[in-house]
Structure 1
Amino acid sequence: MKRVSFYTLGCKLNQAESATIAASFRQHGYEIVDFGQRADICFVNTCSVTERAEQKSRQIVRRVIQTMPRAIVVVAGCYCQLHPEVFSQTPGVNLVLGTVNKFDVLNYLTEITKDSTPLQLVNELPDSTPFCNPEVGYFTNHTRAFLKIQEGCDMSCSYCSVPLSRGRSRSGLPEQLVRHAQKLVEQSFKEIVLTGVHIGAYGHDLHPRTNLVQLLKKLLAVPGLERIRLSSIDPNEISQELIELVVRENRICPHFHIPLQSGDDEILQRMNRSYRVARFRQVVNQITQRIPEVNIGTDVIVGFPGETDRHFENTYRLLEELPIGYLHVFSFSPRPGTPAASFTGQIDQSTKKKRSQELHRLNTQKKLAFASKFIGGSLQQVLVERNHSGNMAEGLSKNYLRVFIDGNYEFNQIVLVQILQVGTDGIYGKVVKENSRVNAD
């Protein structure tokens, strides 16, 4: 039996797509092995969202070539869509595939040997490009499955290359997504994470038009599905209807990841974001008022062209003030082909680093403050993800707290946990009820 391994960089959408491609390989008789094990084919799914992501993509490809000299090396994804020549000119790479072409990798492999001329297949992405999610993903060593519901983006943020690498926004048909969710439940997944580039735009391109709330209602009707989690969603796409659905429905995790990017309206305008600070503040307050236990995370870019100390201070103060549970901090990275790459007022690396460090320190404070609210309080439903040596298990709560618990517990079960201690080294608790299906709030 031939063996294939995967290395996936970047977002949850990339992870979902790698799992879909892995499922196709399995159906054709391949064995999926962990990355680093001997394999006949090594598939690297790249990311191009930042310069650092591109650098890591190149490093991983070089590592594969060096450690697996006889394996067929497939490099695919966003970096390949934007700059295929980087990999097609790399000795040892056999197949370079764009963001849509990668789903047909098995067809292309029939034309490839280790010693043949590298093959590059990167199609343009016209508006008519269809949504592609042909198989239910194959997830190894996962308790949570990623379900791709949408891809592409119609926004024109001045710093972002995703519309160039992914094309226009496209949505999966509700009936197909429900079937995929049913199959994931049959595979014993207790939590499904809805993924995409822009999930708040789900259904706007379909006929008849639909939306994320309507899809959630259909997915909630899937028997046996215990938890649904939303991935990143823009503030303008969080409706009161969505908030109230999360309030009513215990199976939707009380966890929102809402990108801010900047806490200053002048910078948001330069970024060409579709909202301003007042809207972000309003949405966060609406959610926390209705869902007290909610964990709200956000993304922030520091060092955007033209960002002064005053602009950064506005961002810091907003994040300090709002009930945010955690931050993902990114230093601005100019992406070729985007307007912001040629903006005046580019910020030096030392300033970016200083501002990033300040926000990382704030992130530590925010995470501790949020988790500490639950010490000795309401019980947390924790999905056990792994056991560690030393008689300790680890899992994820519904509101996105990573919790360490004394004892070893069955992988992929949900246990009720009381939080006992919170520190910079982690969140610790004890199990008060062990059950494969817990319905307590």
Structure 2
Amino acid sequence: MDVTLKNIKLVPHPTARSQAISTKKISAGSVVVSVPAFTSALLEAEKGQRCDTCFRLPPDGEKLKKCTGCASYFYCDTRCQKVQWDLEHKRVCKSYSLMISYLHGQQFSQHERMDVILLSHFLGRTLKTKPVSSADNSHDPFSIFLSLLPGSHASQRTLDSIPKSLILDDSLVQDIYSRFGNNNFTIHSHLNSIGHGVFPLASRLFNHSCIPNAAPRYVQGPAQPVLMEVVALRDTDVGEEICIPYLDPALTQSRSQIFQYTYGFTCQCSSCRDISQLGQIPKPPDSSETMSSLGDELREYVGVSDVLGAELPTPSLSDLPLGLRCALHESYMEQLSEQFSKASHEGDYITAFGSGLILLALYLLIYPTNYPQIGLHLLELAKTHWNALITMETSGVGAEIRSQVRIFLSHANRILRIYGKEGDEHGPLDELVKLDELLSADT
């Protein structure tokens, strides 16, 4: 397996199985480790739109090539097709259509269908690749996967839907599936989910934190599986544990149940401790007037004024006033996101400015420093203010809006360049450059 562990090593952990600690100082934006997918599968919505091997979109004006066997897998070219054919697809191809028909006939949910498809890919791969060793220090990805701790929940319904041609050893399939649900990652492009993948070494190395100092990004390349790069979000000292998020830290209410049910642990990070000490999170208010007051108070607490400063604020979650705790209700972020997106796209810029800044305050309260979602939202704020500048009657306030665009761009640029390029071409980093050019030309 083509990996390097020059930056980290595994050592004992007081409560978990082990922990990955840095063996030297790691600067923000550095790649801690790179791990290719052992197997992966596109989301249903992406099937036929992306290559099933490398997950790339086809160039403009070009079409993907369809597998002539099952007519359900699509590829950039014969190179991508050969890679997946050799790895797994020739053992899945003939049974795929019948398997999908069975899943729909039995009314499997989309999530359940995704599990079955990814598991079938995994088993197709293992029919070719036998574990080299069961030793915990093996670098063979299949052996590493089998060394992972099993989960506590497995659906016999899923196992029963796997084609018999993919099952040579019932006990081995049980061993694989018992580790499956808690050891697959959501693959994204520009932080939008496009598939799922199994990255055994990443599962073995990194514990979870809701305030991580690292995060995975996904790199696409021709005729190769998706590559996970774990990127440092901030400078890390020697001996410091490297943690990644297993799920979105914005799941403030449901995260503890997910950890228990899916992963079998209780998160002890400071964010989870603070939320637990705050007590039950009340629902946000229904009236628009009270919601407006809540947003103003949240911005004041976090320190998000109409004009951002040179440094983004780092508010305390543990000191959150009683009247603001409803802001942690998951529905509140959903409402703000919908309001900001709708107002931005419909040209209601006054509403977009207000809801966008409240949402920024909430992001800064929940997410850790340099988290990529903060950078993306700052970019959206910059784009919204730019659109207002060129479409609204801005006499008297044009200079102020232009200044805001520059401030948002500056903060977004710093965070998104730490996270780096991910996924498809023409992503957020390209948008930053383009918007900066437009702003400079308009000055």
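Throughout, read-outs are computed from the coordinates displayed, never taken from laboratory work. Not measured: the values here are computed from a predicted model. Cβ atoms are built from the backbone, for glycine too; each structure is taken alone.
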One of 1, 2 was used to calculate distance in nm of label points 7 Å out along Cα→Cβ at positions 226 and 250, yielding 1.3; that structure is 1
The highest value of distance in nm of label points 7 Å out along Cα→Cβ at positions 50 and 74 among the shown structures 1, 2 is in 1
Matching 23.4, 74 (Rg and Dmax of the Cα atoms in Å, computed) against labels 1, 2 points to structure 2
Re relative contact order in percent (Cα under 8 Å, 6 or more apart): value 10 computed from one entry in 1, 2; matching entry is structure 1
One of 1, 2 was used to calculate mean count of other Cβ atoms within 10 Å over residues 266-273, yielding 19.0; that structure is 1
Re helix-only ellipticity at 222 nm (-39500 (n - 2.57) for each DSSP H run of 4 or more, over all residues; to 500): value -9500 computed from one entry in 1, 2; matching entry is structure 1
